[in-house]
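Each value in this text was obtained by applying a stated rule to the coordinates, not by laboratory testing. In this text, all values refer to a predicted model and were calculated from it rather than measured experimentally.
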Structure I
Amino acid sequence: MRISKISAVVLFMAAVFSAGQKPANAEEKKISLAGLLDRVASLDWLYLPPAPAEKQVQFSSYDRKARIENGKKIDWFANDDSGNYLAEEEQPGGKEYLMADFKGPGVMVRIWSANPGRDRWRIYLDGSAEPMIDEPGEDLLSGKGKFFKEPFAGKRNLGYLLIFPIPFAKSCKVTLFTNSSVKPNRFYQVDIISLGPDTGVDTFQLDDFQEFQGKIREVADRLANRAPLVPADAEEFKFELEIPANAEKTLNQISGPGVIKMLEINFAGKSTEETRLALNQLVLTGKFDGLPKNCISAPLAAFFGSAPGIETYHSLASAIEYDKQNKNVSLKSYWPMPVKKSAVFSLSNHSQKSVRISGKVLLEKKAVSPDAMYFHADYHYLDNYPTRPFSDWTLLSASGGAGRYVGTMLSIRNPDYQWWGEGDEKVFVEGEEFPSIFGTGTEDYFSYAWGTRYEKFDHAYYGIPVPTKKGPLLMIVGFKTPAEQVVMGDKRKEEICSQYRWHILDQVPFHQSLRFDLEIWHWTPSITFDLQAMSYWYGQAGINYELQPLDPEKIPNW
């Protein structure tokens, strides 16, 4: 997204029914708001295989110059990512611009914009001539409108986001109506989960707000409190051990069947810096059911969603709590991890000091479906990576089986204060030539806007645990002289920040393959910078994927 132009969900569950089988009672098994709300603050359905025709489709304002012709990428890194619509039509009193137009049954799960404005955003369902939702964009997406409230809708770091499941049986259309003679220059993303043509869906009605107000309030409270459900009778496996320098030890060996509902690791350092170093130099690995490859391989801070650094934050999928006075840190992961036979977690210590850690694993003992998918957390890093030529960084390439992409963590070390995040995400499923998800900027993907990575926040589904320091100065520091920087007290030579986004409502299902690329697109053309990322996903046994080798000498240690 071009920040120079200004100065400064829930998800669906088609997979809830058995993949490939029609429900015995179609009326009882219809997709409805009631069923979708049951899964808004739950992670357990994510390891179920996607339904046969399940797919995410995104409509966005990406630069239409980016295209593929005769197998060749044309203007692939074009960056004019606003004001691009599918169509426009004269209407009484103004003009209507088409942002999304989907045919067939599905669930709209997410709408984001950097600048929704006061124009009216309209949502039409099942071919109706009248919009189901019609109100100014700022109101609709900020949580201050008449339809959607916090935490489903909200404005954080200048980004407007709505996450709420809107099911429909036949079609969904999203438009922008304005009475201005000037074409609105809006950034937007609309994410829809496509369902099979025979899927029964109860289309969303305004009366649903009243009918399900109790459940909506309950889900809203759980999202606001970021409170994952952990069964009270879960079996507890504790560990406490010392890991010498350059050694590896097993934390736990878990016997199934069951689902791991929480992994907690605790560490106490003598100083904040010692704790930070330890979290970067302790590498966690996890293996399930004797699979040949690690399913988890990452430095601790990265795996728990905030690298580098040990800033306190809470989300629905993970959390870090840091006691600055006592230098104690507690890291928790709530991603459900199905175990059919066994799970093994290990820690390798790549520091020069012995480290003492403790923690526990909570296992819900129960039968696990044979087709339950395995949890994966893959770590990636780029050191001294050149900003030119523009490039795509592949965060996941999986093939040969079904799965769901469920989250991303990204950390940046930037040697100057120029904006590093113009890059769009591009997600290809089932070997498609052109991506079915084509974003509008890195911060837009993480659901904030205009490069405002200097304010910390943590929502259940997205946040910035480690913000860039010297906040508003970022807007001008690149243009200041060294003398001015000294006068303003801004002597930092680099910025460091970390952000996360969990694809819970808008998980990305795939049946045979998925490739997730993120553009490397920095304003400064002649420097190098550093990046770390985590990709979180579920995949069937036997699926093919590559892990980046972790060289102890090269693990980023910012």
Structure II
Amino acid sequence: MKTLRPYQEKAVNEAWAMLKKSSAPVLFEMSVGGGKSICISSVLKTMVDQGKNALCLVSSAELVRNNSEEFKEFGGDPSIFCASLNDKSHDKNIVFATPQSVINAVKSNHPLAQRKFNLIIVDECHQINFHNHRSIFMRILRHYKAHYKDMRLLGFTGTPFRGEESIVGEEAVFKSHVANISTSYLIEHNYLVPPVFVTTETEGFDFSKCRPQNTGEFKGSDLQKVVDNKRLTWDILQEVDVFMQKRNVCIVFCSTKSHCYEAFSALPKGSARIILGDTKSDERHKILTLARNKEIKYLVSVNCLLVGVNVPAIDCIAWLRPTSSLLLYIQGIGRGLRLNDGKQDCWVLDYAGNTSRFQDFDDPIINEAVQPDEEIVKDYVIICPACSQLNTETARRCVGVTNDKRCDYYFEFRECPNTSCNAQNDIAARQCRLCEAEIIDPNAKLNINLTKTVVKIVTVKEMLMGVSGGAYGFRVNIEYKCFDEHGKKFSVYEGYTPMSEKGKNIFYGKFVRVHCETSSYYYPHLRNIEKVKEMLDHITAPKLLHLNMKDDGVKIKKKLF
């Protein structure tokens, strides 16, 4: 039988203390990957041991299956009441069910509707629309509360908000809050792997003209206009496939349903499956099982894989869709943070500008995303005068973190128009980060634009190198003989003159460190022509080049080995 981790045991004890203290609904907050299902199983097993009844509501058949299996591993023997799973048993102390199946039972006066439950657990409880008393969840809760006035309600979620509104408080459904186990806590204590935000070279989609609706999300038709660039989708997924050569499973979040099919067709045949809202439960289960067993490499979806997916093999998340919700962005990334054998991290590939969109949020994962890589951009960092943190030359706000708080120094900023506030804000901010005063017209164009340079991925057939000049002034010349996907042959050139300290550092950062395994040995000698010639004998040629194709020439953006 499974046992709880120390933080899980402490959190479950907190929940029991609150449930015993009052009949008011309790929220149990635990980030994705923290083990909500095993905590639910622990609570339910205690209910069984006390001879009491509990109903566990989960939003999908897949979650019913997963949570009930977890409970069985914990020593439980539940009933499953779920039409999609062709099972409507209800005689055991513990019943796992979907809200739709339960509300249908209530409407038809099914025997399940007559049962008295001491406790109702709602997994992913942020989905409860507590402002709408006719919503399915609220009707179910009222029904069973009327049957047993001392019924307790315990909600589990990693995102305790609906939109920007908390689901805990006097006007919300939950009145108290326990556990509060965050993603950053789980990473810090090695219960999750860290996300690694990988620099992508292929052009991302420019969603800057898309405006969020009242729901906070973007309109599908607006997104579809942006992603109609099929060549860009193809180019992006060719790069993703290169990244995935030494990875296991990647979720590709697309903008629309048709975009999913477009992405699917751009991925290697047989390597991907699509999961959408209308994917049948059995088919969804088969697809997720293939991913768990690493028999497929890609899961393609829009929203369906944001919650309730337990596939530890996922070690890469590719965003081809924008979101205006930081919680949703973190939740999506969380799909790849679960521990698995040999897994050290989860790569995040952002082709939709989400990291830029959230760059002014003081969230630990976003702070990590915007950290500069000192080795790669050695000559392109500036020092913050407030905290001495290194920043990229294009940084608008310092990325330094002191005592878990983001540095408040801005290199470029807009000042809050509220004279009693005057806080500095990011130049693209719409509202003040402190007083929420409006800074720019909500209909004004966002000032975060992605490059529109055409990016091409080409194969390197041969790499030629030479040194021209003499000991007091020389240049390193490199030629890459390449061919593109159409078989067209051409050459790409680069050159370095490492005679100054800056020139030496650029040569080292952009070429030597990338191509030479013993680069640190040669670093002090890069202004010595004989040592450079010696070093060229130890160079490794790349297999692929990512090229920026501009009107004024070709620039190498990335090399893949």
Structure III
Amino acid sequence: MLAGLILAGGGIRLFYAWQPLTGLLEQGMADDAFYYLNIARNIARGLGVSFDSISPTNGFHPLYTLILVPIFKIIPESPELAAKLALSMLMVFNALTALLLYQTVRQVSISAGGIFAAILWLFNPWVLIIALGGVESAVYMFCAAITIFLYLQCITAGQTHRLRWTIALGVSAGVTVLARSDGIFLISAILLEGAVFTLRTRPHSGRIELAHQALAFLATSAVVLTPWLLWNQLTFGYPTQVSGMAVHWQTHYGVIGGAAKAATLLQSTLRMAYGSLLFSIQAVMVGVLWLAVKLITRRRRETQGNPRPQSGLEVRLVWVVCIFAIQIILFYAVYLWQEQFWYFMPLMYTMALIGGLLFAKIIAATRGFTLGFQRFVRVLAITTVLLVGGVFWWSWLRGGLKIYPAQRNAIPIAELLSSQTEEGARIGAWNSGILGYLSDRAVINLDGVVNNSLYGYIRQRNVSFFDLCGMWDYIQSTKIDYLTDYENAWGDDLEVIFKGRLRLWAEFPSLPDSGAYPIKIYEVLDNSEPPPAASCPQALNLHK
């Protein structure tokens, strides 16, 4: 049964991965996905670890990028085919995560609970949509699921094999962080849960043993991570990715004073809370059903015992995944002040796992009732999951949930840049992933997420990434020839403010359903005089 579910879920995912690129861009594939594709393509071409083929960057998570490089070695001149192969690979990772979910839940509960967890994962439309985003999240959650499964093996292993499992866990945890940096929160969740459990239940000798085990775990993870961190430090002067630092600068710049910070924090927290509820609604419904079953069956408690022989292990598992998910939510709500769909993937894994465990409890609670009642409750749980998921799926398919409607505008822009600009022209854009990948021009990222040199410039000048006057020196010093964006980026006064510095080179209407605004491409003129800074807030509409 599990194999059939994985094949069905994987088949659905692969079907969407091979849809026309225009539909993919509108319905899920993020601009960020093309940062990965272009960086991997430049590595395969021997142009270095760079998005724009001009300067190096570390604005990516390395594992997925390295996985992509062989695709461009094999098919270097077919960008759309390469993108769909990359998506297909992500869909496979995403579907196989259901197998790990099943194995994890089955180890602490029953097989039926594992099957239900797999259903919650495979047929949650948000899991599909996020995986379809084309970023690292599918690889990341596959690695995280392996790490969580290995943690259970460490807990249950005998003394003879515990070190072996601990080393495997450390390697897996290190690879998870390479898949996505917030995998570090899984490491901290494992350490925290292990420490609390040991302090509560083990004598002094057991605590020393656990400390040795934790050191082995951390040392192994560090060995895996050190090459990446060392390369970052030696190349850029800091060990972390520029993408996270640039986003933090974007969201915090100009937020001054306690009241403004409190209001922004509240908004960020509410958005994360809303996203958490929306993306885990199926598991929440299962929780409601479990509570209803408990109320119905409270007068007929069975005395045959707990069918889960490892209930303590189940509690430890739930603590680990919940600590992991809570840290993720708090990090983006409280520190980064930003939410992207793929930030929620650990939460959806957690809710699928808990949903599977709750389904096992529902089965246990209805034992002793008629077979018809037992079947009714089980079918109701599965139907609820599929029905709720189906509503979102239908809305997405019908176009009611357009994830990135403006991104389709990038295709005609890229085509125009490729055909009408001189070879070697440099293009500046804030949303630059799709343009850089499809135009085959040097597209320079202007919001800093894959542009380390711009990030340093912005920090030194203490300006915003969306302050065109503040970054004008950078635009001229990097010899950018054209400026454009597929969103409604340009303020009404831009051509007045930048008269003699920018010339409207091309203009056409945006595509239907992406907003009624003109798409513009400006040529950068040779003018060394700085624009009037006082007028710059009216230059751009981009506020991120």
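Which one of I, II, III has percent of Cα pairs over 42 Å apart, as calculated from the coordinates, equal to 25? Working through the options, I get structure III. Computing helix-only ellipticity at 222 nm (-39500 (n - 2.57) for each DSSP H run of 4 or more, over all residues; to 500) across structures I, II, III gives -8000 for structure II.
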